[in-house]
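Q: I've put the structures underneath this note.
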Structure I
Amino acid sequence: MQFNVGDKAVYPAHGVGIIRDVVTIELDGEKHIFFVLKILDNGMTIKVPVANAQSIGMRSVVGTEQIDKVFDILKDRDVPADNQTWNRRYRDYMSKIKTGDPLEVAKVLRDLALLKADKPLSFGERKMFDQARSLLVQEIACARDQNEQAVSAEIEALFAPNKPPAP
């Protein structure tokens, strides 16, 4: 996996960032090369070992075909109700978010949006809902070179009450 300075990359559970630098750091007498990734959402800087970037899930921003699949998941209402306990559901959803896979994050957002339509979300559920939405909005906006508010409105419209999803 190779990124260059200026490239956009996704770091699981943190979102889209820009490669600001590629640096060599000596640790315990060995030289290691790191990507210096600045996360767009919060300005956090992460140093990612180039040798481990792929194994930790760092990847390029999704393409349009993947975005279409994300929207297919968000529109899908034929999913069984999740009757797990909150703790188990929380662990399952967090593991999906941590993969950084936009399809898994979309499932979390959809499931929590459907749950939200039936009852108010708990604080933890609401926080997870916001994180999943933010990760998807950010990446889709970046992939489409579109503003985040437009993408957010498009996603919110899918879950508007009394409005069936577009075909």
Structure II
Amino acid sequence: MTLDDTRRTLAGLYLLKKLDLEPADGGLQFPLVLPRELEPIEPVLEQLVIDGLLAMDRKKGQYRLTPAGVDAIGNHIDEAEHYVEEFDGMPVETLVPELLRRRLDPLRVRFLWGWYQNEFDDLLLWQQRRGLAEIEHDWADYLVGDAFWSELLSELQA
């Protein structure tokens, strides 16, 4: 499976946040040699390294945030705060046309909104809260698979 650029970028942002958080707050460390259950996110991690947002710390055997990665998280927080402040309470039938008029990607705005408000920190819990018929227990596979993105897009249908 291949991710389109938007989904790869947003999945990367999800992983950056996981690396930035403390373990007590849901943060994770990703080893350079990923266990089988994390293999679906390997292309996303590799792209983050190419983009200079992550580094491969061979001494510790794990990925780590770079200063550019920390800056990217801060920039996305600012962007998400702006969306929440401006669009909170706007019905979807008004929101989506407004985003399109401004040439903003509705999927990106929806993702950043949920990312900022910690809605996706636990993807299993997120699926359960939504009452989805089929729950994907492998969060890494769910993050890069079609089901998560389709569910987000379904919210944007008027």
Structure III
Amino acid sequence: MNLKDMITEYPNFPKKGILFRDFSPILKDSSALSFIADEFEKHFHPKDVDVFAGIESRGFILACVLASRYNKGMIMIRKAGKLPGKTTKLSYTVEYGKDTIEIQKDIVKKEQKVLICDDLLATGGTAKASAKLIEKIGGKISGFAFIIELTELKGINEIKNYNCKSLVKY
């Protein structure tokens, strides 16, 4: 299956000069979702993953698809102020300034193996911050699963010490 053919491109979205690659058409195709799960299952063995972490918000979708396939749970990494209870936050630099993400403090058990999921790897800032956040609360990173990777932005360099898999590369 060629996922690249299913991805829609939107020039100048969300702002001028950006080419937005949208994986939404993949979501309405059950065979494409099964294909995605199959491809990641070939790369990440179920014994190496205890829980899937989705990065807000489109990473939630991938994390849920994989959690269901692996018969595991899913946790959320969200923008600051979006999670109830005690949280741990981490601020990091992005191409346009600073951002902050958070996770619930007790959501990951010590040494629990976490596979981080997102729809897109661009500069790698959010992915790297997500790994640091999970490690800060005691989790162990199993790797990263991305549907799309924008190779020219070299985000993979930010997380090169982890096991990473991207299904479509531009």
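Q: Given -7500 as the derived value for helix-only ellipticity at 222 nm (-39500 (n - 2.57) for each DSSP H run of 4 or more, over all residues; to 500), which of the supplied structures I, II, III does it correspond to?
A: It must be structure III, since only it matches.
Q: Now for a separate question. One of I, II, III was used to compute semi-axes √(5λ) of the Cα gyration tensor in Å, for residues 83-130 alone, and the answer was 17, 12, 9. Which one was it?
A: I
Q: Let me ask something else. For which of the structures I, II, III does the calculation of Rg/Rh (Cα atoms, Kirkwood Rh), for residues 11-74 alone return 1.09?
A: Attributed to the structure labelled I.
Laboratory data are not the source of any read-out in this text; all were calculated from the coordinates shown. Only a predicted model underlies this, so the values are computations on that prediction, with no experimental measurement involved.
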